[in-house]
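Structures incoming, each one as structure tokens.
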Structure I
Amino acid sequence: MSARTFRAFQYPNYRRFFFGQAISQCGTWMQSVTVGIVVLHLTNSGVALGLTTLAQFGPLLVLGSWIGLLCDRLDQHKLLVAVNGAGAVVAAVFAVVVLAGDPPLWAIFALTTASGIVLAVENPVRRVFVAELVDEDVIANATALNSTVMITAEAVGLAVAGLLIGGPGVGIVFVINAVSFVPQVALFARMDRRQLRRQARVARGKGQSWEGAAFAWRTPELRVQLVLMAAIGMFGFSAHTVALPLLATRDLHGDARTYTWLLTALSVGSLAGALASARRTSVPTRSLAKAAIAFGVCNGVMGLSPTALIAGLVALPVGFTVMISVAGMNASVQLSTPPQLRGRVMALVSIVLVGSGPIGGPIVGWVSEQFGAPAALVIGGVVAVAAGAASLVALRAHAVEEVAAGALAA
């Protein structure tokens, strides 16, 4: 792999950031898949899985705009260390509850919600903090590599979780997640604050929470990208969270290992997509819309696969195309947003991409219960195709308007 792909590694603080996440996110993904297995074991209900998604991502949907303003006002480095310390405490309590045996469903939902609050703070701060770790011309590469470490951690975490669930049991997964926060917090705390590219902090004022959304909406390409992210997050990622375990256990007649096999295949494809994104120096919105269409087609085909082997093979291009879209959009939004608004705009990205899960999760769960998991995956694919096609039409119309405006000005 060329040096261009990993050029953000020349910054020591970014290396600490990268490897700290690599360790902790493995534990986070291990716990994420295991919570779904625990809830499915307790209830055997797609609706309950959807409610678990609501508990995990709902806080981001509610708190996202406020957290974005915190990003622009406060010291992002200190905020990131503090929130991950809180994450360690929540994970430790989760481990104790599960190890005690026969955890009540309300406790699982309550702790998942607490984890969701940590995510609501950590996700936007992590996205914006990248811009303080590297120079401006390396932000796109650092953002793509950030996606790479997330996907690698997902692949490793899910594979290990599958082995542990089928071996020692689910309790050890929660213990490992709690321990994984420790090296991350230590590496983040060791960053050289003198080398951070400090951005000017925003003073208090009225109506600031909505300034990021207003800027994004009046910028045509950002508006198109946010709509794409919302479509993929609401009915793409939610389908993977809610419908995939049902597809694996019911339609493909498998078990927890079948589910982790499908998720691991998705992760491998996503890793390839993230590395491909890291090599790019530009991220045109038109190509991102085309990648969203390709994702939708592949997602539908995966849902209709007759065997777990075929579904896993199709999951590779599903992961590749979705990561080309998502990593590209993350980088494009970062570069298109003024530094003083990045926290609020990137919080909006987190809301539409991750926080849309609480809306899509229960819907996908209901569709899976009524019509089967394949139908939910196909519908998610159709939504992505429609959003991608609509984005291409909108971009074409905007280009025509720009040409017309230029002609009038001349």
Structure II
Amino acid sequence: MKHRTRLALLGIAILALLAAGATLAADRARPAPPPEPAPWDLRALSQPPAVEWLERTGKVHRLLYEAEPYKGRKTRVYALYASPLTLGNGGGEGNKYPAVVLVHGGGGHAFPQWAELYAKRGYAAIAMDLAGNIGEGSKATRLPDGGPPQDDQTKFRLADLPDKDQWTYHAVAGVILAHSLLRGFKEVDAERTGVVGISWGGYLVCLAAAVDGRFKAAVPMYGCGFLHENSAWAGSQFKYMSPEWTAKWVRLWDPSSYVGAAAMPMFFVNGSNDQYYPLDSYAKTYALVKAPKNIRIEINMPHGHRFDQKEILMFIDQCLKGEPPLPTVAPVSLAGDQIVAQVESRTKLVSAELHYTTGPHKENKGRPWVTRPLAVEGNQLKGEKPPAEATAWFVTVKDDRGAMVSSAPVVR
């Protein structure tokens, strides 16, 4: 009897350990929550803001929506809206469209051609100005009730301002409010929405995706976290900031503090030699993401507002329309003097390459890269591994649609 009792107790103990292990594994797989207290109140920002329509006759409509208070006064954000309906080809009454929020980069504005591009592809799209301006391009002027401007001084150096008067707070809130507004339009399918950001817009997407879990897809192009470690601003801004303010800025405003909490599929797009968001910081940001993810690194890709970047459009179609997905490259393994990579793909793979550099990360903009072809054997890539002195390397693969993706960069 005693023997049976001991066996029963041992079995219970083993089951408890297995349950604890399963719980621990689940906890590790679960996205980490953003810093607490996070400055954004998602419940409040999820309510559609008040809107004033300025023009509703052309292909792209113009509006102002109410945003967060700034220095004790009310603010509004200027935005553009386009959809199949505004283009005049919306089909029958009651059609519901997937939707996308478009977030511009530094020096940018609300781009009408960006919203129209997505509308032509069957989306409702909103593009807003997050620099406190109204109008587009050279015609943009300061909005009397706009929020903070988008210059580097405002982004980094105003340590005495309250958290909710900081530019990043307002910009992320502006993105979330635009999403809430879009979801409230009767022609929008609120369960099929995504967000795409370029440069500083990509930085904001890393934050907004973590705070606003209603998005079903997120694309940060160029923008990333770890700006204090290696970025265009590490030497121009952070070196003049006090250690205390730097630590607070990183905790509150750097994507490294948030992006791990993002739960929707994410697609990261950057160039190997980007002058603002270098590859080491980009790779570290990507590594934090626990949600389904993919990445595209292009050798010497120029930095700019590239609205029609093919793989981004395909990724949004994949997530919001159920179109065939982009290939994804599994972590690359080393076997002797060879590299081997498995690729998950529903499409035929036609070519692959290894790219490596021996240059230092602090010289990301100018360091040269070496490219070598890899063999494609079905859904497996094989070839000679990079030299031991390589400081960073990755592989790229193209399918029969011409879509190119990469492996996660290995940074040494």
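Each reported figure results from applying straightforward, stated rules to the coordinates on display, with no laboratory input. A quick note: this is a predicted structure, and the numbers were derived from the prediction, not measured. Cβ atoms are built from the backbone, for glycine too; each structure is taken alone.
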Check your understanding: So relative contact order in percent (Cα under 8 Å, 6 or more apart), computed for just one structure, reads 12; which one of I, II is that?
Key -> II
Exercise for review: Consider the structures I, II: one of them gives -8500 for helix-only ellipticity at 222 nm (-39500 (n - 2.57) for each DSSP H run of 4 or more, over all residues; to 500) as calculated from the coordinates. Say which.
Suggested key: II
Study note, to complete from the structure: Note: distance in nm of label points 7 Å out along Cα→Cβ at positions 50 and 386 at 5.4, derived from one of structures I, II, originates from structure II
Point to revise | Among I, II, structure where Rg and Dmax of the Cα atoms in Å, for residues 178-377 alone as derived comes to 19.1, 57 | key: I
Check your understanding: FRET efficiency 1/(1 + (r/R0)^6) of positions 138 and 258 (r between Cβ atoms, R0 = 35 Å, to 0.05) computed as 0.55: which structure among I, II?
Key -> II
Study note, to complete from the structure: Value 26.6, calculated as mean projected area of the Cα convex hull in nm² from one of I, II, is from structure II
Revision key, fill the gap. Taking FRET efficiency 1/(1 + (r/R0)^6) of positions 298 and 338 (r between Cβ atoms, R0 = 35 Å, to 0.05) for each of I, II, the highest value is that of structure II
Check your understanding: If you work out mean count of other Cβ atoms within 10 Å over residues 146-153 for I, II, which one comes out largest?
Key -> I
